[in-house]
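FYI, it's all coordinate maths here, none of it is from the lab. Predicted model, so just to flag it, every value in this text is computed and none were measured.
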Structure I
């Protein structure tokens, strides 16, 4: 993922720069010649057994002209390595136009196949006001031994100055890479700060005679993608270029106190002490309400304010064309009925303070992108705002600006992080707690009937709570009813065998943040049971049986990182045909290895029905690499127990356990 942090900058007169690059750019020319030795490669000599390797790549950035060019050349070694022929070019909606995409495949015999297909667009991540997408396409006619190469340009808004990140380390081993940055040199240009992460000290950008920064690297070990891994910036070597006019004192505490005081003063001016805000409080809460009840009512009132930044389908230019009136204070937010996410959270602070609660703004680094590094003295890391309130004897962290976010729950990327609370005295750092696993569940109840051919059919009811519900509501927020229903239907089908049929009949709770999101539908599972003579074998785990085990590879290179703690609860009732009973029921299983991991499954016969129950708990977020074997074993045991079978027999045979 390439994430370009943005620093708003006044529109400046741009001058045309010619011949700014110290070397000839393959991305700017036609195609560079293919080297016979590269065509003949059968494997990566530096890393035998590789699926693919990066032969060469180039990134050239011109900050003055607000564009970047990229070029990649990749060697494919194996059938599995062909997955690297599926190209994704990530970008933030409204932050640049990807253009001039070109690509081609070169076979081992030198045959060239140009890409003439369609470049599509898909959603990668939607978090709060951010929408992270990708331009996608598939390279043509790729076979083991092929070389694929592609290039493109990103044209950005010339009225804004963007910080830039060079991704030195990729998922693939990189033979050679070249990076160039032509920094902004216009009138009033800010200072350019450079910092490196996870790189050897000898690897540093060098200033060129023309003022550009350049860097050439060779033989860089790849950090492969793994399921449930930390954000890319925490794992892979990269260089950041930051435009800033700030001073950075030796003591980080001095820097953050200065930032917090300045932000606090600005927030106080916006919040103020206004009669209209006091009137809203009087209309919303009752003197007899408990502190918690008052806060919940204020939260619900705040969520009635429209967050225009959450209109994901609108670009910033479209929002500007609507000519929304500016909000200069909390009373303006009330008057207009809309605001940015930050303004809505400030409005909530105003309500809380007017009620008599101690409340202030809190800033965090969203952990879906990076972690907060206090020592770096970079306030731009704090890219998300939430609210702290002390009501009675309890402290709350809330984000009423997040659409459809329940009270006392934060979007997952704002939890489990070090935060900075603003105050008149300076910065107050604290850890924002995570959501308990019990508040983020998928609860599945199904009533099925067993047919004589081993098929199952009946009604499935699913309830999502907490983070589980918030994620689906956020994904569906700009969808019509058909699009919303498709999100749920596709997810259910992904749980089930490929021949299963699921017809969604209803979904409730899309627009009710304080209630579960509930879906119901008709389920048909052909051939779920396996006939062996007069016996029928049924797996205990209705959804998990036959699916790949989570963490099925023995080797791993990175920590295991879950977005948030969660639970799965399954309750399955199967109505048996007359005369059919359980001959053998597996014994109940409980797996509790510590580390906030828990699993249990059981089955029993109740009259002419089977009753199956399953409960999986993942209570932690980060599991260090040294604990991977234990985590993998836990999910492996759960998978094995899911695949245990109930043996059914017609006639009067007695059951093994009742």
Structure II
């Protein structure tokens, strides 16, 4: 059995390595074998013999350094984020990263729950900044901070947490790669967190894993909370438990989560029921990433309001639930021109600063002008959304998003909005006076995806109340079917008809796309029996007729959205709001959206409404001369 290496030898070896001596030289000076020295330098375990290099290294870690006993460099690192990143990680900071760190710490220090959406273009180093550097800084400032790092996948979240774990147990400063050093993105770090602040790995680590860990406290006092210091969670994982002081969700929105309406609905549902509920009072929730579409999760969160609506005279006065921080790849407002002579477009130019003292590029090194100009020229829409964090151009869409949310538009007009914050699915305001016209519409698509909507029209106010909406894959029997064995009708038509009767506003007309009506409905005898039994009219609608007509087409929907006559169920955590988002998604992107079934179903109702409801108003008296009457009779003959 080989002799045990004295602890003093390892300490001497570590000191030589810290001074810059290479592994081979330090092994010769201390007498360690080169193989053992390599394992010691890497923090690995020697597989044979009784020497456990990693355990000895852990036992050799300094105790937690209490406040008041820190070195001047450590004291500075706790308050200077730029110095902190450079000293311990070798990361060269850009102004936006420094600005983001201080703003996150400021929000975390309030007594209220703070929710923040941070939109940053891809390639700017946002994931490293938010899931590693800022989180590490917060823990160093307060070891009692409990952090959840969430991502789209469990695997990615564990990688983020594992990287933090490695940072907190590192005993040698990290060395920058030659490529990053050459580009000016990173330098060699000069110290470690353990060296300046003492051990972060507890002497008896109950939990010190890649997916979660608990850091050491002063005098090794154990935390009474069940939550770990840092935990990982992926959207594809199981139930999300625990409550945290800081919650960071990184890049939840991707192509897969935005591919279909069902995927977007599932993401929003998870966000409301699990992600948002994990925050402790006075905590900070960060939802960060790049914009993908005008109807992504970031837009959904930004549309949420805070406070009791009864405390405000108009909806536009209510504050937003989420703070919105935007870092655009290029600041058009401070740009001096897009020609080649603009010095702010050089890679050596000053980066953008929040106070306006910098250039127009967020990061001239990572997101240089040549790269951005190429994307801009080839895909202006992608550039505006992903790199400039903009919604779709409202001027080209059927409905401006601000018409839906309420507030002041770019034209300076205050819009009332379309959300009824106190109303859920199948609910109506109590103050409505009769008559009330109840209409349902259905637009099936060739892919078997149906959009079915139920509307109640209030003639006195001109408001159209969306009661419910379904957009899912269906077959004709799912829409309406008859069981000869039980003698009962089944399907959405029957269910909604009964619900409307129970609510006191029975659906009088079903407007169905013509081909579907003829193919699935009108040809069956049991449908005719159902119409007769329920006193319902079915109107076939020609989808493509007048679709793009300025007077009769889809454009007729615009004024009703603009003036708030379209009323949507907007109660929080209610399925009615999530269902209505499918319609909002399409109207705010039509005609450029990937689907238009919901837009068409609403248009069916609007197009047929004059034929369904005629106000009981006496026609105006006609003052006609006898010769006009004679002329009319002559024409009639």
Structure III
């Protein structure tokens, strides 16, 4: 029986939403659905605040989902085209459809006798405006496509491509450095540009916010490449050299890396040049919704000349941003600008202020924080901030001190802001069980509103579903509804991924994360922590039995009848084999044994040999890099 779908309004995302609704309902029911018809079962539409049941005061950028009975079916609506798409996916979830990890292999589509699910009536506004994923790690076009698709299906609304094209992240996958078992693929600039164009198409199809750039503007002002952290030997002109930060009496590239090289910001010509390049980029890229304007990466790398000593880097930063705003305004451009508070820029300006704060969004990036404590549980110390000591700064690891720096910035900027954070890039590999970290992520996101922030941008690997998908589930669901309990999210995540035995798998990861805690952070720097080492060795001794106990359950489920669930168990089977190698390597690490690197090499070899099977779920390159830091630390090289 034909069940038509009607679309009110013209927008490619509305058409895409109707197509996806038809496709999934057809797969579930075995019945063909069409668009059009006089008596539609489903009407898809953008609604405004005059719609009955919706409060006044939400804007087009606020995501609001409405699912309401209408006629013989439902109105699936939202405050903008992407929210209509979110409404479609929420309806499909009510039908029993699940996307337990990115990629087609993560879909669960149940059989349904009818496309109409009774008893749904939803009107929800997302808790946070900024719900964004940032490209990091090693990734292919398909990896990013799958993540964007998954993100939209779980209410995420933005994606951030770092640098001009994000070249180092694509190169880290396609050239397969370090893995002798995969053949490198050609990757020239033209291919990278095409990849990014296709990523942008995927975002625009879903009406998701496109964010670009970040670090790299300082290199662009010099006319140098800023597409990564590679050291380069470059012959600089006298004009270029005079633009560079003077450090230790010399003006040169900082450790040979243009991306990490700050400029002489007290020089008004340097500021104007950098602002002009940013304005020109915005004019040439109208597809960009939010443009990130950051200074150089790295830290303690600011200019020491007499002019620059007269003010903090953040004061000069404000001057550049005001010049950018003036240039954009003169050209009638409404591009929003994200400005970064990070390392040296954690210290707020003493004098300068943004003249048009409505254009700007603050990005709080506490890159040096530890992840065993959430912002919600932090103690904010009394007293003033530490003194600003140019190029001799120490950065806060404590969550409370990081919040204190944010509060200091809030005295001078009252506009919108979000947390740009790093749970899902390195910390997720320091404890690969990820359960305790997921709880911290949940608490952090819940607390953002109390910190005066309006969302979260997750600087993360693009493949984060090994050994499970809990971190991604917590990220998306808590950003949409900060009142959701962690226990509810975790229970549903493991139940959907592993079926009726999900609670036993969840218990395993909860216990493993608890045992991992003493060595989640380095134990030898800044000084040796004998207490944590002793407790860590004791905890390691309990892990093999936990692995053995779970093995029988895994073996029983390797042929699970639901294909996506079966894949979850197969990933878990691989993870248990990985732990059998990883636990002895960690024992050698804690003992500072000369066997440490040799044992880690066995871990790396296992990951590389299995990457072809694991690559959709695990960023092997980043995993290996983080584990290698362990050996470097134990050998005194970190």
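Okay, here's what the table says:
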| item | result |
| --- | --- |
| Which entry (I, II, III) yields the derived value -5500 for helix-only ellipticity at 222 nm (-39500 (n - 2.57) for each DSSP H run of 4 or more, over all residues; to 500) | I |
| Given 39, 34, 23 for semi-axes √(5λ) of the Cα gyration tensor in Å, calculated: source structure among I, II, III | III |
